[in-house]
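Nothing in this text is a laboratory measurement; each read-out follows from the coordinates by a stated rule. Bear in mind the structure is a predicted one, so any value in this text is a computation, not a measurement. Cβ atoms are built from the backbone, for glycine too; each structure is taken alone.
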Structure 1
């Protein structure tokens, strides 16, 4: 497999992991149903992953920024970007697992009162919480994909292609005075040194 293919594969993994986590974090991870005294109907609130675990979306953005960072760096700096991506993936996996657990009754009431009105909530009956496993599980899968991409960059990124030299700062130019001095000494300033 060529270096270009490895670079593309690693960037694809990082991009897929970050974008997938952003998508999944916007979906309903849990639904809270809070009983209210009659004649009111129960309050039903879908709670997104961004509300439950806001850092998941932030880590998805970090992963997408990591794609640009991998392209813009080389050598040890690129390997450090890979380590940072792997760390972001581990944190994302941890938060995805936390999103699989049902929130406490107190937090469920707080989520309902933040999203809707808390008027008429029945304090004698705790809210019912339903966990939607698909979105935290998808986030966990995205974290594993991101981890694979980050590890690949950390291990082999220093060997991959770098951006073209035309994007780098030009080499310092010799002054006109030093060129004339070379001519006075009988040296051709346009010839290669040595």
Structure 2
């Protein structure tokens, strides 16, 4: 049986790139609400906003997905894992930590600490690489932003802290791990 190959989409033109970038900029531009906002009732709870411990950083690091495209610095989750494991060997009495890996891991911890203590973030965190992926229709593209892995690590720590304190109703599907539109559809059916 011979499989038919779909025709390959051509490269996007500069006009298509500009249009997609403008759409994404509009998507993230703050706007004043048109209608009156609805009341949100929550109970107050305290979320730790202090600097994370190294074990908290490592726990969040282990939840990041490997084999994903890197941001502008080309650092990937596998690199951070390698720096951590080489800097903190499981049996330090048998293996000396690699001095370069130790220095790199300590720098990662310092960057994460500065984000929480000083509110300072690297300029690389404020930029993403926009990748246009063709859709099935000609001249239509998905825009995917490649973000820095340390930015994702800081976000993961914040997300972990919030999820430990916030309880969502069972009717909410968007914020539960491994829940989404498919689980909502199955519930309705």
Structure 3
């Protein structure tokens, strides 16, 4: 596999090895020892699968007291995936990384604890799988407004996205009390 830094400490692009042949292809989507050797030292305890139609935007989500690192991959379709550094005291606080993940490029995005995460569906539909290092806790979930002008995320959106009421109601990052944001190590 190949690992690429993104400019945000704790966010990495993973390009797994893909072995194609006349039948299709094979790839490892996670191998604890191999990923740990490349610096991704997390034990993932929960796998999630999300199906979404074109124009859906999910996020930007995080958990505060039970933080989750995530390993995200689009196994069908294409998404624009985003991670935002929301760690108090981080030298990259408020900065974001966005990239295309697709069934064709096989890339994964590793997002460490302390980041808000979200994605936008670019294809007719998308199946997105992500591994989490902690269990989902609905009482611990927080969020940042996806369209926060202070972040300036360059979403590749042409028409208003399909978005949940919950995601639409999140405040901008500047409106979140500091005690409701993760602390940078």
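For which of 1, 2, 3 does log10 I(q)/I(0) by the Debye sum over Cα atoms at q = 0.09, 0.10 Å⁻¹, calculated from the coordinates, equal -0.30, -0.38? Clearly, the read-out refers to 3. Consider the structures 1, 2, 3: one of them gives 34 for relative contact order in percent (Cα under 8 Å, 6 or more apart) as calculated from the coordinates. Say which. For relative contact order in percent (Cα under 8 Å, 6 or more apart), the value 34 is produced by structure 1.
In this comparison of 1, 2, 3, the computed figure -1000 for helix-only ellipticity at 222 nm (-39500 (n - 2.57) for each DSSP H run of 4 or more, over all residues; to 500) is attributed to 3. Quick check for you: by distance in nm of label points 7 Å out along Cα→Cβ at positions 13 and 125, which of 1, 2, 3 is greatest? Top value of distance in nm of label points 7 Å out along Cα→Cβ at positions 13 and 125, among 1, 2, 3, belongs to structure 1.
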